[in-house]
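The structures come next, written out as structure tokens.
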Structure I
Amino acid sequence: MYKIYQFKITLKGTSPPIWRRVQVPGDFHLSGLHYIIQTSMGWENIHLFNFTVGDVRYDDSEESGDPSVKDASETSISDAFTRKGVKGVYIYDFGDGWKHEVLVESIMDPDPSIEYPICIDGKRRCPPEDCGGVSGYYRLLSILKDLTHEEYDDVVEWVGDDIDPERFDCEDVNRIMSSREGNSEG
């Protein structure tokens, strides 16, 4: 029987930190964990990604062209993250460079009353795609606070004017996660 892995995923470079806590079956592939991170963070899965755990890198090996890289779609979570306390790095969008710490907080037996994967906690809104990384996100928030900024209208047209950087809703994430097809193993 598979175990459930509880991860805390923190977007590095953010202050206060943007983070999510998810529970995922250990038999999911890393590519499935990628989709779960995408959903829980609010990303749109339009860029490449990789995981690094220890000195091993995992991604879509066909895309990387590097034979030393392991295939994320063929590696289970339990094979990459072998015990509680293991930390890895998840990078999404190599241009913006969204770097996340992925920490195994616990490994437990599944609760039959819970449908996995599930997001159980988190803080703060995730930045929108293609905003220029962490510094670009903070710049975007700064522009939205200044109605007289020369880029204000362009930013509002792009992302709207109702971005609340403190807002995060687990129920929204779980509704999306449960409706996504193929979320179980990527």
Structure II
Amino acid sequence: MYYVLECYGPEDQDRAAIGGVRNFEVNWRLARPLETVPPRPIVVELNPEFPGIMMPMFDKGILLFSNPMVTSIRNAGVDNIEVFDALVIDPGSGQRYEDYKAVNIVGAVAAADLPKSEYAAPSGTAMVDTDFDSLAIDEAKAGGHLMFRLAEAVTAIVIHERVKSQLEQDGIPYLNFVPPADWMG
């Protein structure tokens, strides 16, 4: 069983949001190893218009995981990630968060079962930017991978139930494990 990993946070509280990356621009959704060595650390600013609770995962222009989340994912057996030190700065308060990593997921898998999915392909082909109203995962195509970007819609981070179980066991808060049939993206 697979899930789409997202992080909404608590509905009744304000959540912090990422603003921009100061010192390293790269497309984190290409799902292949980075060709350029990033600076250490990669400096990321929070969006000053959205202060609030720090989430264990941010995915807006850059993918950030908290250190406990990286540990949990690795403990689940995920080995197809590149991890880089990140420094998250709140420009309003000057507060610095050093307990995050920039994460590059290496591997895009064409695992959508398109005949069983509801989707539109704006580019004319069901790859990279497919808009799903409901996704079906072909587990044979997923090939037992524990974590990957969906090749048909690279915004989707797909995880195996083993990773979900480890994240839950380790108590990583605010994560959402969306059943593919309920995922829209």
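What follows is calculated from the coordinates using simple rules that are stated; it is not laboratory data. Just so we're clear, the structure is a prediction, and the values are computed from it rather than from any experiment. Cβ atoms are built from the backbone, for glycine too; each structure is taken alone.
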Assign the value -3000, calculated as helix-only ellipticity at 222 nm (-39500 (n - 2.57) for each DSSP H run of 4 or more, over all residues; to 500), to the correct structure from I, II.
II
Label whose coordinates, when P(r) over Cα pairs in 10 Å bins from 0, in percent is calculated, return 9, 36, 34, 15, 5, 0 (choices I, II):
I
Among I, II, structure where distance in nm of label points 7 Å out along Cα→Cβ at positions 143 and 175 as derived comes to 2.9:
I
Out of I, II, which structure matches 0.20 when FRET efficiency 1/(1 + (r/R0)^6) of positions 95 and 151 (r between Cβ atoms, R0 = 30 Å, to 0.05) is calculated?
II
Which one of I, II has mean count of other Cβ atoms within 10 Å over residues 111-118, as calculated from the coordinates, equal to 13.2?
I
